[in-house]
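**Q** Several structures are given next for inspection.
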Structure 1
Amino acid sequence: MSIVLGIDVGGSLTKLVAADGDKPIYMLQVETDDPVTSLYGGIGRIFRAGNLKPTDISAVYLTGVGSSFIDEQVFNIKTYKIPEFNAIGTGALRLSGLCNALVVSMGTGTAFVRAASDECVHIGGTGVGGGTILGLSAQLSCRRDIDTILALAETGDLKNVDLLIKDIANRELLTLPFDMTASNFGKLRSPASNADIALGVINMVFETIGMMALFALRNDTLSDIVLTGTLATFPQAKPIFDKFAEMSGKRFVILPEAVFSTAIGALPQKLVGGSAEILCK
């Protein structure tokens, strides 16, 4: 058994994948208050889950913004750093089976990576992401726990917060369906409940990301947009991005393993674009 670890140390969550050869055997995520603590704590949990010890691990592959805080070999295991945008693109292509795509990594913020089999290029990003949902929800509805926010959003009604095209026009415009948003929170009134606000925040974040993804491909021949990261698992993601797909003719793909896509992309099969940095301290 030759086990390797792919670890995505993010701004809010650390995602870990243990693989035997090219087959993932354990996947887990740990909240990130401190990247070093979450990294070692997550590895410890994998050790317990698989009854493993450090000598059972042949290599650790780190990626993500939090990996910048790690300057030593982890548990004296040979440790490598993989450029984050390579891992984002590689993981999405591996899991989707596509040869090229725009990969949208929705974490604390959002990164856009044009991924192909020979190169992954970061083409931009936005600070709108999961951190936006947590921060605005805390201010608007006094909720900062993501599970509570999602539970609230299930019963929310966007008609109480968002201004739609049909609210300001008497007929459909050429490229804008009646049910498209004209202004996020443009209809927010005092009767809006915390549930309405929670749903409005999530909707605003997804609509912003979806529109930016379409802008990123405006002069591109790509037709596939792969969504990765924790936000892709939100129940609101599919219907919102389906609406963008219908409007644009692009295909939005949500991976079942969306949370762990970047950690899987850090694993060493066919690394794309650039070499890994080995930590020897």
Structure 2
Amino acid sequence: MSFPVVLFDIDGTLTEPRQVISTEMVNSLVELSKLVEIGFLTGSDLEYVKQQMWPAFERKLIRDNCHILPCNGTQYYIPAGNNEFKAVYRTDMFNALGYETFQTIMKIICKLQAEICDTEDLPLTGHFVQNRDSTINWCPIGRNANNGDRQQFVSIDSLNSLRSSYLLRFKKELFEAKINNVEVKLGGSTSFDIFPTGWDKTFALKHFSIETEFWFLGDKCRGQGNDVEIYELLANEHRAFEVSSPYDTITVINNLIDTEFYKYE
């Protein structure tokens, strides 16, 4: 009997945004790892995964039964001991799209970032764009933002739908540039993820056998969230869960252990 793979988004699902995973969540994942394999499937890159998930990787049972799938699964790593990670697969957005398209995307980001700086009263902290090879992450307040800066932006975004407005602007710019093979999604609580069409989180499924039974937990499963595609794919089989917080995730994990995965003991 093959073991299911339970895939987890990280920010807002396993951790509070940009925060380190809690001891309670690590303990829940340890119990789950006794029954199934788990995957950490995020829009962030490997370095952010390590920063947020290091307490989980210190637990041997998790290390031995996990898959690390940064950048929507367009990168795939497995733990190799001593805080090292072995690359199983990587792909490259620049080569997939070509120089001209990539340059156009970067110019659009610069244009919209300049507009935000001129028209919005936001905390601006620096490091606005991160090239993750297979994804570009654009954060209007900057990835150097502290938790207070992030909370301020989240409040403004919730009140004024700032990101939703600029997401539509970004898509309009892509349309006018005749770029129809690039997607833009809301990433985490403060940013946008830009990637080639088809490089959403369903990409991660390609790394496993076609017989694998997948489950998914995420918090951005509606609208322009970056969990939408994989959630909708697996929800048809009742194997996807939209959660609202890490506390909610722990409840779902415990229910799955009791009702679905006990048979693998």
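Read the figures in this text as sums done on the coordinates, not as results from a lab. Given the structure is predicted, the values throughout are model-derived calculations rather than measurements. Cβ atoms are built from the backbone, for glycine too; each structure is taken alone.
**Q** Using distance in nm of label points 7 Å out along Cα→Cβ at positions 7 and 207 for the comparison, can you identify which of 1, 2 gives the largest number?
**A** Largest calculated value belongs to 1.
**Q** A value of 32, 20, 17 was derived for semi-axes √(5λ) of the Cα gyration tensor in Å; which structure in 1, 2 was it taken from?
**A** 2
**Q** Ranked on distance in nm of label points 7 Å out along Cα→Cβ at positions 47 and 127, which label among 1, 2 comes first with the largest value?
**A** For this comparison of distance in nm of label points 7 Å out along Cα→Cβ at positions 47 and 127, the top structure is 1.
**Q** Something else about it: Here helix-only ellipticity at 222 nm (-39500 (n - 2.57) for each DSSP H run of 4 or more, over all residues; to 500) was calculated and came to -10000; which of the structures 1, 2 was it taken from?
**A** Matching structure: 1.
**Q** Okay, next question. One of 1, 2 was used to compute Cα extents along the principal axes in Å, for residues 55-198 alone, and the result was 64, 38, 22. Which label is that? Walk me through the numbers on the way to the answer.
**A** Working: 1: 64, 38, 22; 2: 49, 38, 21.
Label of the source structure: 1.
**Q** Going by distance in nm of label points 7 Å out along Cα→Cβ at positions 111 and 215, which of structures 1, 2 comes out largest?
**A** Of structures 1, 2, the maximum of distance in nm of label points 7 Å out along Cα→Cβ at positions 111 and 215 occurs in 2.
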